[in-house]
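Please go over the structures that come below.
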Structure I
Amino acid sequence: MNNINIGKLLYGGDYNPEQWDEETRQEDMRLLKLAHIDIVTLNVFNWAALQKDDEVYDFSELDKIMNMVTENDLKVCLATSTAAHPAWMARKYPEILRTEFNGIKRKFGGRHNSCPNSKIYRRYSVHLAEKLAQRYKNYNNIVAWHISNEYGGACYCENCEKAFRLWLKERYRTINQLNKAWNTAFWGHTFYDWEEIVVPNMQSEHFESDRTMFQGISLDYARFNSDSMLECYKAEYNAVKAITPDIPITTNLMGFYKPLDYQKWAKYLDFISWDSYPSVAEDIAETAMKHDLMRGLKSGLPFILMEQTPSVTNWQPYNSLKRPGVMRLWSYQAVAHGSDAIMFFQMRRSIGACEKYHGAIIDHSGHENTRVFRECQELGAELEKLGNETLGSLTIAKVAILFDWDNWWAIEYSAGPSCELKYQDEIFNYYKVLHQFNVSVDIIGIEEDLSKYSLVIAPLLYMVKGEYDKKLKEFVDKGGTFVTSFFSGIVDEHDLVTVGGYPGKLRKLLGIWVEEIDGLPSGKENHFIYNMKSYPARLLCDIMHLEGAEILGIYQTDFYKDTPVVTKNKYGSGEAYYIGTRSNEEFYNCFFSKLLNKLEIDPILVAPKGVEVTRRINEKGEFTFILNHSEKDQKVALNNEYKNLITGVEYLKGSSIILHTKEIAILKSARG
């Protein structure tokens, strides 16, 4: 089972009735029904109440809660509650506590404070998950399991150090292979025994969190840390799945979250769910990119928006309210990019601790007479009207952008060529222009089949793992178009430089040789000519020679003036492009406008700036989502016959739709 299906888009979110008395809970049931809520996520942080000591468990309060929501016809996403261990456990078993990057051992407090390699933690967390599944297996309203909550962070304790050595033994088999992979001949780091290996942190290889003296060691620890937490998740998953095999299981992800390789994690989630909390200043394209990343984790299958705030966050530097209409707009943006649910944190606002000012459907006032409640109520009614029309619908894209966690870790651990080089920033430079063109984009990993795409873009493909170069060459040889950027093809999966000239394994595909890389200080620019116009060259400038490629752009200044910066190489039936510097939005608009036109990749609809257009398709038809993020009314010309599922209005081909600010439309048409 890949997703939850209750016949409509799910609507609800996190509910913490254990924080409230019986009278308040009963009032909540009235209010949630009034808001058209149909699902609640329960038991997220309840371990301390469920387990009193090693042997004593008490489910009486959770039983009451489960019976209450069942009697009120609410579906349940039941969490295992293992994201925060009890205080008694930390006192009795201090080995369960994490050690920070600076070597300081934590005490009890906060959450995500459990060492992922603690045998005590793993034993008790799995046992609790097992007990919960056994106790509530016959509740027909449990539609999903929620393992832990927002896995994250890292640990550097003795448990992890020992587990890291075992992980390395399994990966490299012999100490000689490890020495080779890490290039330990440098700085006299040769290891003769596995016990000599220590965790890379501020006590050993690091001089900053992202600055390390041995990239290979730190890269492997990033992989190990992600794998360690994944093993915790898998252990709980297996315990629950053995008892309730037909209920889908997930854990909530967090978009572009660097510590965990979500592409690897996704294989072990029955469906993807994630928590979306854009800041007030976040570009709408950046939020869209995060949704597309989540959709891409399972090859385009729908995901679940597990959390967002109805109004305001509490933990960002500036916690601005969502203005009227924005909650609805951003909710539908998630649906437009592949979500089959709109869920919130939280149902009722807490009265104490750090989340007491985080927004909720039910505010501190405790009644329905608030702006936020009314907006949530109206959206809930709208979703009931929408029903199951868009459920299970997919996004069909001809363009893919490669994103890879190993590249992310390795690039930002790299000792040079610039401390300002950030992987996600470069990905966004390319994604943003495609988003503005209203072209559907899949964000994919290296295992994804490329044959369904016309255009594959891999900015900063610094690390070429295994034989991925052969996959790219096959794609281009058969007629595909490939675009990559500066600082690509430099190293292998161990972060060892591929000798013989950059871009290494991609050299023949791209038809160039990069001799040097010029790292420009902040604020300094070179310039280059492309399509008879000058554009800025920033951050890095690759100085290259042609080996069969055609020049599309040349530098204007410095000692590498008149040398290539943008190139095109014919390879088999396709073409490979290289952009040897970072430029501005105007350049990327020009470059991709020409390329998309050449490849006959058209926008879903032509729309004004600030209007986002996406499309999802299922057996019922095609659903075109139009979202007006701008501050004024916008007019969009339509290229087909449509029916607006929100208003019921029908449109003829060639007509136009006018959307007020923050307004959305879902236009249904027959499948083309």
Structure II
Amino acid sequence: MRATSWLAIVAASCSVPVAIGQHAPPVGVATEATRLANAQIAAELPLADRRDFDNATRGLLAQIPGGIIRADDGRIVWNAGAYEFLDGSAPATVNPSLWRHTQLDRIHGLFELKPGLYQLRGYDVSVMTLIQGKSGWIVVDPLLSAETARAAIALANRRLGQRPVHAVIFTHSHADHFGGVRGLISEKDISAGIRVVAPEGFTQEAVSENLLAGTAMARRAAFQFGTTIAPGPAGHVGVGIGTALSKGTIGLIEPTETVGGHGGTLTIDGIEFQFLNAPGTEAPAEFLFYLPAFRALCTAELATGTMHNLLTLRGAQVRDGLAWSKYLDEALVKYGGELEVVFASHGWPTVGAEPSRKFLTHQRDIYRYTHDQTLRLANLGFTPDEIAEQLAEPGFSTEEFSTRGYYGTLNHNSKAVYQRYFGWWDGVPAHLHELPPEEAARKYVEFMGGPEEVLAKARKSFDQGDYRWSATVLNHLVFSDPANQPARDWLAASYEQLGFQAESAIWRNYYLVAAQELRHGPASQGAVQLGNADFLRAVPTAMLFDSLSVRFNPAKARTANYVLNFEFPDRSETLCVIVGDDVAVPRMGCRAENAAATARMNRVTLDEILLGSAKFADRVADGSIQVTGDLTAVRAHLASLDEFPYWFNVVTP
């Protein structure tokens, strides 16, 4: 039988009565509708298939005791043991397919893929690969945090023998694949000749999300990755590409060389790498590479143990599903005839010639299918929501677990394809200029008979297992009156049941964090790290000032038009900021003659001020900043920059 989506199962279960007449919404328990929905998924999928488990445990050499990694101050930054509850059978509060998937993701240790080719898995959200070169380690994707990267390579050196890091490879521009680099090397090592290789455009893409859209994206990332909910059968059950995000120090070192064009061949410490650039796919800057000596293909994040995102829930640029599919097909054509193992930057490898080709084929096909079928239906006149509801899973997804939606989903990926081609609007005139959410919510509630009537009807829908609808109705009620606690509680209960049924870990996390915030308000800790000195020092000055222009609030500027010069002698850089007509325009290499003031400082001093570890006035007083001209103009400009609060409301107005 072809598996249906979990959304379709929920719809089919709407007629099942669930605790009709209950006086309080359930908390942390699965309703009968949820239990039936998850049982149906278990019946339709070959969950007993152990081939993935064989690959995930093959070649285990050593483990970090307990899977616990600590920072220098003793703080736990990684705890694989927190997910030991996954050893049992799936409870009714977790989609059984997701349960199986996270059981695989939590397997940790040092693994040998082939002699000289190793992976460290289960010590961060991502995977670190070690290749034994002639004089040391070639490290591929040094995890998210310096602490986890340092602990992982220490494990390898203890088991395999001490070797220096000779080179580092960043496969793409997401922080979980470069953030731990300072746990392995420093600028001093770069000066000594250590190579850092990345795809063309890496630095710009690595920092742009964190600066220009950083706060809003990080806030949404807290929902996506469930950073504020505790692991457990009614809580956090992975993130779809790993168990969790590590909580250590994220850094960045700029590459010493990049792979441009379509790719090319490099010999690194005696090992030949055949690169295939794949820009605009899972990351704006990304490559795959083939290792002829090992007959092994690194797919970076283009082919992993799950369907990936064409548009993440945290927000990002829409990815090109067609190009994604074509790059995988090109890799299949180039290397499929001699391939023996496929490994990625998340999850476990696929071992064997035929399994590797089959894996790549299905990964290629899931992105091609999503792209082509979305556009076919769009060209028939369907809107994105209509397409997402009727787009059936391809037949191979019932047996090929790597194409199932543990991270990305067919539902939201199809909407991403639509957005890439047609934009945010579905073409329906009523949706072109809708009322803002709070105003619309008040009118909806009034039209539906008032708060008491709306709550009663929503509870009835909830009791029938129709959680998508009860969530929609109750969201209007909460946005019309955020202080309505019964509405908040029932909306939280609706979100919770949707989370319990979700096969996608990030859908589950988003729903469960939303439920928690409705019940208790936004958390005060667990924020996704936005930046630190190690990261900021690698940010080009031009990009840094673009981010400051995003923070510029015209209403706070004391004068309408002015120009400021900035000089950074440690980087031999100058720029001016031209303010007028409510915008602040930075221009690199500029030194305006009519500037109101010129501020001279080292770039690191500005970094400290932006990070809050130093104050502008103090640095002027101690001579770290020298200002010629109108000092108050510089001070006023810095004061005009908004501070973005992290814990802004999401599930309430």
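Every number in this text was worked out from the coordinates using simple rules, so none of it is lab data. None of these values were measured; they are calculated from a predicted model. Cβ atoms are built from the backbone, for glycine too; each structure is taken alone.
Remarks
- Each of I, II could give mean count of other Cβ atoms within 10 Å over residues 142-149, but the derived value 22.9 comes from I.
- When relative contact order in percent (Cα under 8 Å, 6 or more apart) is calculated for each of structures I, II, structure II comes out greatest.
- For 22.6 (mean count of other Cβ atoms within 10 Å over residues 366-373, calculated) the corresponding structure among I, II: II
- Parent structure of the calculated result 77, 74, 41, given that Cα extents along the principal axes in Å is the read-out and I, II the choices: I
- Once FRET efficiency 1/(1 + (r/R0)^6) of positions 86 and 342 (r between Cβ atoms, R0 = 30 Å, to 0.05) is computed for every structure in I, II, the highest value turns out to be that of II.
- For helix-only ellipticity at 222 nm (-39500 (n - 2.57) for each DSSP H run of 4 or more, over all residues; to 500) computed as -12000, the structure of I, II it came from: II
- Structures I, II were shown, and Rg and Dmax of the Cα atoms in Å, for residues 62-253 alone at 17.0, 56 was computed from II.
- With FRET efficiency 1/(1 + (r/R0)^6) of positions 574 and 638 (r between Cβ atoms, R0 = 25 Å, to 0.05) derived as 0.15, matching label from I, II: I
- If distance in nm of label points 7 Å out along Cα→Cβ at positions 158 and 286 is computed and equals 3.4, the structure in I, II: II
- Each of structures I, II was scored by distance in nm of label points 7 Å out along Cα→Cβ at positions 510 and 630; the highest score is held by II.
- When mean projected area of the Cα convex hull in nm², for residues 478-533 alone is computed for each of I, II, the largest belongs to: I
- Highest-scoring label, criterion being mean count of other Cβ atoms within 10 Å over residues 102-109, among I, II: II
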